[in-house]
Structure I
Amino acid sequence: MVPAVPDQYRRLLDGDVLRIGDHDWRCISGYGHAPEHMALYSEGLGLLISGDMVLPRISTNVSVIDLEPEANPLALYLQSLGRYEGLGADTLVLPSHGRPFKGLQRRIAQLREHHQDRLADTLRRCAQSPACAADLLTVLFRPNLDLHQTTFAMGEAVAHLHALWHRGELLRTKGADGVWRFSPASGG
């Protein structure tokens, strides 16, 4: 369902400056939503093309995927948000989903708080009994997800588990059924 990628490309790196028309655009790399994501910022225009890194109403999907099963994308995403905190308070954000908006720093704070709350919910659930990603779906997400939403939700649940596991707050144990379950490192 995705068209083929080009055979060749020019890689953009964090801090690169592109001249588009009469304006300079600084490349701001981000991680967690994708292996590498590039946003473009024009200080002269006061515009940030944020893509999926900063959305106005929802949190972008941050998932562990099969290509990198030990990954810690949530930590990378939260760290990447810091790259936008120094942009002007009146920056107009052009996201890939939703309407353009202002209030970038407020939105970043909301995203950080959202994920901190979900991490706390994850820890609480794992303290009840060892939990796998499927056990977290009803804790982290609204009920009655369709198949597409469930796929994203599973990846995000694993991302939250991995963030806590990589920080040493959760232990990971593989059950006889082959499922990884997580429990508090402190014993509860």
Structure II
Amino acid sequence: MNIYVDFDDCLCETARAFTEIAARFFGKSVPYEDVRFFNLQKSFDLKDEEYQQLMAEGHLPEVLLAYEETPGCSEVINEWLDKGYDVKIITGRPYSSYEASRQWLDEHGLDRVKIYFLNKYGRDEFYKNGEHNLELEDFYKMKFDFAVEDSPLAFPYLEHFQDTKVMVFDRPWNQDCEFPNNNFTRCLDWDSIRTMVVK
């Protein structure tokens, strides 16, 4: 069993942290429930330079390490690993965040999972060649039975895998999106994801 898991807002509460950063730096008081767009610049109504500052702050190592774990994720993933499933964390984070991301996983009991950085969102300036970088052509050679993802912008990548069952982690910014096909199912939490992953 091969399983793809996204990092931000699947394993940890990234958007909740960004609402606090936007309020602190720019006085933008947007409740988490009102983050209606995956594009945080649009959700927080930020100028280009403000958005760049937001992203830089949100990817500082000490900030990344402070992100709260999404309830149930480490428990479920470790159950999969104990069953011999191959779980890969495939994130759209900048590659420069590798050390902090790896440390976060280790500190949250996910030291057995591999992490890969895939440029899901066209953020080329963040990427460089590295051992944990994943080019799109190599990504498409992989096989996944299941995937856990929250971002509508990443759905086209997963649509490429015709036999992969995609569990869309329910978040405010994917409430109104149309799923590409019947392989996509909305899941409210990690308990519901657990019930979906069966041989």
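Only the coordinates and a few stated rules stand behind these numbers; no lab work does. Here the structure is a predicted model, which means the values were calculated and not measured. Cβ atoms are built from the backbone, for glycine too; each structure is taken alone.
Comparing Rg/Rh (Cα atoms, Kirkwood Rh), for residues 91-130 alone across structures I, II, the highest value is found for I. Matching task: 14.1 is the computed value of mean count of other Cβ atoms within 10 Å over residues 99-106. Pick the structure from I, II. Of the options listed, only I reproduces it. Across the set I, II, relative contact order in percent (Cα under 8 Å, 6 or more apart) reaches its highest value in structure II. As an exercise: Rg and Dmax of the Cα atoms in Å, calculated from one structure in I, II, equals 18.4, 62. Which structure is it? Attributed to the structure labelled I.
For helix-only ellipticity at 222 nm (-39500 (n - 2.57) for each DSSP H run of 4 or more, over all residues; to 500), the calculated result is -11000, so let me know which of I, II that is. Checking each candidate, the match is I. Quick check: 2.7 is what I get for distance in nm of label points 7 Å out along Cα→Cβ at positions 59 and 171, calculated from one of I, II. Which structure matches? Considering all the candidates, the number was obtained from I.
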